[in-house]
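Next up, some structures in structure tokens.
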Structure 1
Amino acid sequence: MALPQNPNIFANNPLDRVSHKRTDADWLAGRLLHKDSFMLPMYKENIFTLPPAKPGGAPEVGFMRPNMFADALAGGATVLFLGLDKKDRAYFAVDLPGDTDPSKTGPLKGFGEFGDLRGLAMNIDAHDAAIAAQAKAVLKWHSTHKFCSACGAPSVIAEGGYRRDCPACKTQHFPRTDPVVIMLATLGDKALLGRQKIFPKGMYSALAGFVEPGESIEEAVARELFEEAACRVSSVTYRFTQPWPYPMSLMIGCTAVADNEEIQVDGVELEEAVWVSRGDLRDALEGKGNGKVMIPPPFAIAHQLVRQFVYG
């Protein structure tokens, strides 16, 4: 039975990651050379895109054939196995090195260009966006963890890109995911939103913060709400998550029932916090708020938390 649809961008990845196959180097090598396999080129954390198939359409994620990158692979470019689609076709990603944009020269010249995933996410296919987010997060980890944290020796890629091994001290390292709680405190017909100094004028969002070691999700929600806005809550409910490849986070969306409307911002994380009625939030979602309260676009998990609070 399929999982229920997650409303957040970068979720609903369609690939089967077949993690049990990652230890089979011969199987991975065979799939990398297979004529039906796909490769997602990445350069400086940007994804390769193809022009719209139709005039006025959206760009497409540029899944290419692996044999186009034989030189890069021979030169030691980082390669990541992503998974298999429903037709049993393998998907990989490659982090292309060098100071020259690979879309301007070499085998990719004339096919497309590299672009920022955040800017492209709402326009490209949602399933492709999820695959690209997977690639971006893991390749970012590789670029920042090239040396063993135990002894300092250079580490090497293993298990299709989901592990790095230290040849010197034999320590194994695995990709990290940083859990972040993002929560909407509610009280009756109102929800608590905050704004940071960097936000556009009139923009408010859900409060958020990293989960600390030894802390449950519920405890992190309660702590962050109190630290940032002196808001005390009596219950926490998990709603949904969002993979967030900036750089390697998992946003954990929750709601929490506040004890009362008393708040006081910390002045560090937030410059302001306000209780907003369900009606005003509905107006903001439907573009009728006249800029009084703006909320993040659908791209953000905060938008989906507000939408669920308003419409159920």
Structure 2
Amino acid sequence: MTSTKTSLLFGGIEGGGTKFVCAVGAGPGDIRAESRFSTTTPAETLRRVIDFFKQQEQEHGPLAAIGFGSFGPIDPRPASPTFGYILPTPKPGWSMVDVVGPLRKAFDLPIGFDLDVNAAALAEGRWGAGQNCDPLMYITIGTGIGAGVLVNGKLVHGLLHPEAGHLPLPRDPERDPFSGICPFHGDCFEGLAAGPALEKRWGQKAETLPPEHSAWELEAHYIALALCSYIYTLSPQRIILGGGVSQQPQVIKMVREKVPVLLNGYIQSAEILERIEHYIVHPGLGNQSGVLGALALAEQAWRGA
């Protein structure tokens, strides 16, 4: 994970439902400034973003482009009339908000816009744990659940973007009577296994649950079910698990144990059967994947990619 100083500076925004992270730089080893602040109202949050970049341009010089990796769902299609919008979302006050428009008004620069997990996948594929792996899948399990997919070195889009966090999962009501919290689907992957779902089900925040709590075995079960579906459909060469919930050390261990059992020998790959600790991994860039991915989005926008 190396980067050299460059004369070009990019702005990166990792826009999460809980916090925003803004940075100026060009990649790992070349971050000139960074700021983190809570996600509040769209107007207040975007004003803080713009103020940060204005100040950094005064201190470090003009930016070449800005990249924005946002929580979703979003509209990433440049030709769409709602390009740059956050679409109907569980985050109160943020549905159908134009988040790119204010940036365009404040800065006459190319702006790259994509899903936050897509940005993280881009960074991990370029600098982190996903190097030389194609297809690559990055999954974040935290306040929400989402996934970014790289195929042939490019982020996967389609009608909009993959929404793998809303994958339907089989739920045994006797084992788990919790009906899920997703306002759209109830007991989808996010509705059952995101941080707020754990808090609602168990009555306390996920980070306060002890490692031996039965919550983690159930959580690993749902994650493993989802990963099996992704393995069947996308056949990724590596799966990276990001987000606060999946960073619990007991979780990834149990997921690695459960996935081969659930696959039941159908996928005959040594990566799963013999080297699964190198197949299902944590991010190589730690908690910097998202904001570094936003810088990579900025560079792509500058290049016209």
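Observations on the model:
- If distance in nm of label points 7 Å out along Cα→Cβ at positions 126 and 214 is computed and equals 4.1, the structure in 1, 2: 1
- Structure with the greatest value (metric volume of the Cα convex hull per residue in Å³, set 1, 2): 1
- Which of 1, 2 yields 30.8 [mean count of other Cβ atoms within 10 Å over residues 118-125, calculated]: 2
- Parent structure of the calculated result 4.3, given that distance in nm of label points 7 Å out along Cα→Cβ at positions 38 and 134 is the read-out and 1, 2 the choices: 2
- Structure responsible for 0.60, with FRET efficiency 1/(1 + (r/R0)^6) of positions 14 and 142 (r between Cβ atoms, R0 = 25 Å, to 0.05) calculated and labels 1, 2 on offer: 1
- Comparison of 1, 2 by mean count of other Cβ atoms within 10 Å over residues 78-85 - largest value held by: 1
- With relative contact order in percent (Cα under 8 Å, 6 or more apart) computed over the structures 1, 2, the top value is the one for 2, the highest of the group.
- Identity of the structure behind -6500 (criterion: helix-only ellipticity at 222 nm (-39500 (n - 2.57) for each DSSP H run of 4 or more, over all residues; to 500), calculated), options 1, 2: 1
Taken together, the values in this text are just the output of simple stated rules run on the coordinates, not laboratory data. All figures in this text were calculated on a predicted structure; none of them were measured in a lab. Cβ atoms are built from the backbone, for glycine too; each structure is taken alone.
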